[in-house]
1. By the measure mean projected area of the Cα convex hull in nm², for residues 248-287 alone, tell me the structure among P, Q with the highest figure.
2. A value of 21.2 was computed for mean count of other Cβ atoms within 10 Å over residues 88-95; which of P, Q is the source structure?
Structure P
Amino acid sequence: MSVTTTHPTVKNFINGKFERNGAPSLDVLSPLDGSVISTMPMSGNKEVNAAVEAAAAAFPEWSAMTLKDRVQIFFRYRTLLDENKDELAKLVQVENGKTFGEAMAEVMKSMELCEFAVSMPQIVTNEIQEVSRGVECRIERKPLGVVACITPFNFPNMVPHWTVPNALVLGNTLVLKPSEHVPLSTVRMAELLKEAGLPDGVFNVVNGGKEVVEAICDHPNIKATSFVGSTKVAKIVYKRASSNLQRCVALGGAKNHLLVLPDAHVGMTANNVVASMAGCAGQRCMAASVMVGVDKVQHIIDEMVKEANKIIPGENLGSVISKEAKERIERYITEAEAQGATILVDGRNTVVKGNEDGFYVGPTIIDHVKPNMAVATEEIFGPVISIIRAKDLDEAIKIENSSNYGNAAAVFTQNGGLAKKVIDKASAGMVGVNIGVPVPREPFSFGGWNESKFGVGDITGKSSIEFWTQNKKTTTKWNPEDKRDWMS
């Protein structure tokens, strides 16, 4: 496809207005063909302070609205997402490199996340009980104040919607820092929220890099921060934000293991494993990264190779995010080969005709990987899967448990008892049975274990209510004549 180079200059969105205050510029490249599609400001403390001030000023009026009234805005916003879904999907495609179908699926998921947010009046109900004669106790959910979210490049439309609808519907005001690779989707998000009737200052966007992240973590008036990105940065953000007395949930990387048993349905397993590995060019924290083949599974591996050969870069496989990412992924493959692994399908040196300067890695299957190799232990974030052979299920579970990560795990089998064993023993927050990408749907929340998540609770689903609010407890007594116990 041809990529437009006429996208408007990216600006920050503060107090309902787009502005650019002379900050240094960074080129925004399309990974589809390497072209410059826009420029964005590399903002800093000044812009973060302005955004927080705007959010703090908007908080009293926004939080005083009823939950039902706040929800009405997101009803309208969800409609606008639907009406503009083709445009939004094309933005995701051009700045992230996904296929159009994958980009559209991301936008549809954003709509689903809004649908959960607008159900809050049916979910967030106050508790009240007569705890003693004439004495009532009541618990109400109250917003925290100004909150922030820091989002990654791999889902420029969906991941902001993990946070923004829930946090705002619950009465908070917010500052968003998107990845510097993908600022265009967030610009459009701000425009549509304003069109839906969101008051100025409730939602703010500050573009930039490390300086903006540090300013958010250090800001004394930000009450909570959510982060999605690599484990290395998630640790830093969690430590820094929490040391400044913010609530923080920081979602990190993954090394998801798919345990494949000999009795697994061959066609379904091969299709699911390869789709999990290659979908979104492997740039998702739920992607299959390691397949642990239990005993005699060569027949399934052979079918996986056939499935992988149906995947054509530039057609049904998108690009990776940058030249640096392409080079890093290919280094992992080359290193594994040098260490004795077998490359069954090789995605190195991929060039797409017509987009020769794009950043493409083809689907890659690496067999006979040892558990201590880098391709078996480190997050690659590309369309690459490593196959480790295990003699039995106990050994396979031990391999899965040895990972520092704990985002997702899956088992492919037709034996319910063996599947239950994996469910019970896998060291992961999200587990699939015959599903390669076991992402929970709302109202269930998204979140892993171990070094895939830092902090308590989740930022999506029902768990998000606890994270984005605080309890106010009220005890009321109106019967001075009743003195039968200490509360009365």
Structure Q
Amino acid sequence: MSTTTHKYPDVKNYIAGTFIRNGHKSLEVFSPLDGKVISTVPLSDAADLNAAVQSAQKAFEGWSSIPVKERVQVFYRYKTLMEKHLKDLAKIVHEENGKTMDEAVAEVEKSIELTEFACSIPQLIAGELLEVSRGVECRVEHKPVGIVASIAPFNFPHMVPHWTIPNALALGNCMILKPSEQVPVSSNRIAEMLKDAGLPDGVFNVINGDREMVEAICDHPEIDAVSFVGSTKVAKIVYRRATSHLKRCLALGGAKNHLIVFPDAHPEMTAGNVTASMAGCAGQRCMAASAMVAVGPADDIINKICVEARKIVPGINLGSVISGAAKERIERYITEAEKAGAKVLVDGRNWKVEGFEGGYYVGPTVIDFVKPGMASAKEEVFGPVLAIMRVSSLEEALKIENDSEYGNAASVFTQSGAVARQVMDKASAGMIGVNIGVPVPREPFSFGGWNESKFGVGDITGKSSIEFWTQLRKTSVKWNPEARTNWMS
């Protein structure tokens, strides 16, 4: 147990409404802004997970029996608390993840929007009733799945947990959240605020840990459903392992999002959108534009992208990446592309921020003349790096996009409706943008990709998520004995 005083208290597990610090090994939590330790996080074991599951089981009967219109009152109050403490919540995100404060504020604002959607769930799951035969009525209702788990990544320590928490709980489930061990501080604050909003003890629990805890969640016989957000490599493992234990699983993986740019695209709008998409959140988001496919003459727009990229300065309007290892990996992609013949137009390697020399910073990077077979063109770099490929036709551009193993998002920049329609029809991605660099749907529309960007059925947010967090109960009723007998009764 740590005895050192850090900026934030030692992270604890949250079980049955109580914060518990176990006696197990712990990891230090570093702020990527300056590389300093800001907290510690415990590595929990199977006994801790069992305690959390038992807590959820004990709470489930009471919570699930509360009418949904009463359950969502907790989230009205919780939304108000988030609005009241928005800047404080954003500061935690800023310091544990490395985002700029503006980006951290936007992240918490998205959590508020996701919670607002959950408050509308009573209107979305109103049961269906129909007289299906003389004197016989059939009724359909959404019922909770049971005990569910949510495994969250490092890149959005506040928002991604809210992809699952409000909807899953409002629908009557009880949850165990496993945050990334790199950014666990936000999850403790989320637990505190849900309790302050009146959520009954045991309905929401937090278990900290690393890979072993992810495996334990997948294997636990009393957990009925698992959601995961992270890399494709791990998403596949989680999906296979969870479903092998007959659980529901929705696992979101990585991405390689293509922005197809035509010569008729609006130059300033395109340059601004492409650059913001590439560098926003230091490129550490599965909706980042990491591959641009220029169709035909593109020098003017590429020059403007470089101008915009140079306006983005680490430590000022660009945050850090999550770790030293991430910085090394990202810079290795840049170097390998350069050695393979690509041209680095804007170079973000070896960046140091004065006063934060221990931080993990990569400047915005624009690489031209990248070939489709290069690693930077195919793989998820997860940093503020834009790989530009040049082609002569839309068909070539769509082939590059379609050949990607991923399928999260794709965008086209053009003033031609016909071109935009072709991309909308033929791009192999779950989220499409036209003149939009980050085509994230807003609630009530759902978030989710295709191909190896998602494993499982349905999406993780919006109306589509209701099907994942519930099961349908169908009831047929007959009270009138005088009704003619048929095959039903």
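A short reminder: the numbers here are calculations on the coordinates, not readings from a lab. Keep in mind that this is a model prediction, so the values were computed, not measured. Cβ atoms are built from the backbone, for glycine too; each structure is taken alone.
1. Numbers: P: 3.5; Q: 3.8.
Of structures P, Q, the maximum of mean projected area of the Cα convex hull in nm², for residues 248-287 alone occurs in Q.
2. Details: P: 24.4; Q: 21.2.
Among P, Q, the structure yielding 21.2 for mean count of other Cβ atoms within 10 Å over residues 88-95 is Q.
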